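Next up: the structures, one after another.
Laboratory data are not the source of any read-out in this text; all were calculated from the coordinates shown. Predicted model, so just to flag it, every value in this text is computed and none were measured. Cβ atoms are built from the backbone, for glycine too; each structure is taken alone.
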Structure P
Amino acid sequence: MKDRVRERYASQVDGLRTLGGLVAILWVVEIVNALDSYRLDNDGIVPRSVAHLDGIVFAPFLHASFGHLLSNTVPFVILGAAIALAGARRLLFVSLIAALVSGAGTWLTAPGGTVTVGASGVVFGYATYLISRGVFNRKIAELGLGLVVLVVFGGALVYDLIPHTGISWEAHLFGGIGGVLAAAAVARERPTKTSKASLPARARVQS
């Protein structure tokens, strides 16, 4: 029992350290970007440009200003911490899915002649992951946390899905979709492990 508690604690610490590392990268990149007159923002998402496909990967680490980064950092840390308590692997998985789905969706649907940067798509992914995972896992605690996230961030989530000049609602929408997909993937993974461990040897052979 003690070993299990220690292992869980170590996993949570690793998750929070990973979150801290991601935030540090965001701020270091922003400092470099500012010193370079924000020329790195040109490496963001350029819709339907095959030459700029790598912008899907770079965009979450780039921001238009320190104010832009700060507005993303606060919910990134709050929501990310809730995910990081499940371990570094879970945090990185949700981050990757949210970033890729958000980036790909933005690349496909954003207006031409624009460049999209920022971690808000990942933030939306974090929020929808926390809101939806309890539905998939059917766990009271996770449903409760999802409800809290919905109450606290729901208004902002809906508002940021409304088209505004200079704001990528596409990144928000597809990031949110990515968060739901990540929650569904995690939920499918858990029952598989549980069912295999609980089945008798004869049943496993027959399957």
Structure Q
Amino acid sequence: MKTKQVFKSYDRHNVSPVTSFRYCPRCGAKFNSVSQEKYYRLKCESCGFILYKNPYPGVVTLIIDHEKVLLGKRSKNVFKGGKWSLPGGFIEFNEDFLSAAHREIMEETGLSIKINSLISVVSNFLSPELHTLVIVLLAEKLNGEPTPGDDMVELAWFTLSSPLPDMAFEADKDIINRYYKTKIKGIHIDHRYAFS
């Protein structure tokens, strides 16, 4: 099965990036837009500060238990609410990606996990306002019972060979199907951070 790592919900090349910033966060002067090569950026003519619009870093975890994968139904008030996804979220500034995975899994599922490996990194072009770069981890449950929290309103185990529910993200479907077909082992991770 071919590896897919870039997922697009829209044509990112024909849409200008959306920004709500009008004033420099450093000095408060009004921004002027500039184009450097092919990238759109905001530049402050007063202090020289450039606001880069980068993808948001995130992490999701494929938690496998006896040929089943844990999925969560997303709250109605979040992006793609009402649909299902792998548990995960954004990496905070002071976190490494493994600690972020443990935190997100605990917040969204109430489970302690053992992270076994890194199985992919994907770019998601979800909307002109939201691009993500997501690290995909493979893990197993250590203890606890799945209890929805944070952005999840429901959790369920789905058999890998069965059809998936209405999924929020194409990348999640691809990751689950690729794991089911290949049983990809992934690459080793720093085991000092593998346990919550």
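Suppose helix-only ellipticity at 222 nm (-39500 (n - 2.57) for each DSSP H run of 4 or more, over all residues; to 500) works out to -25500; of P, Q, which structure was it derived from? Of the options listed, only P reproduces it.
Comparing distance in nm of label points 7 Å out along Cα→Cβ at positions 94 and 158 across structures P, Q, the highest value is found for Q.
Could you tell me which structure in P, Q was used to calculate mean count of other Cβ atoms within 10 Å over residues 22-29 as 12.1? Going through each structure in turn, the value belongs to Q. Source structure of the calculated read-out (FRET efficiency 1/(1 + (r/R0)^6) of positions 62 and 150 (r between Cβ atoms, R0 = 35 Å, to 0.05), 1.00) within P, Q: Q.
Can you say which of P, Q returns 3.8 when distance in nm of label points 7 Å out along Cα→Cβ at positions 6 and 142 is computed? Source structure: Q.
A value of 13.9, 39 for Rg and Dmax of the Cα atoms in Å, for residues 110-173 alone, calculated from one of P, Q, originates in structure Q.
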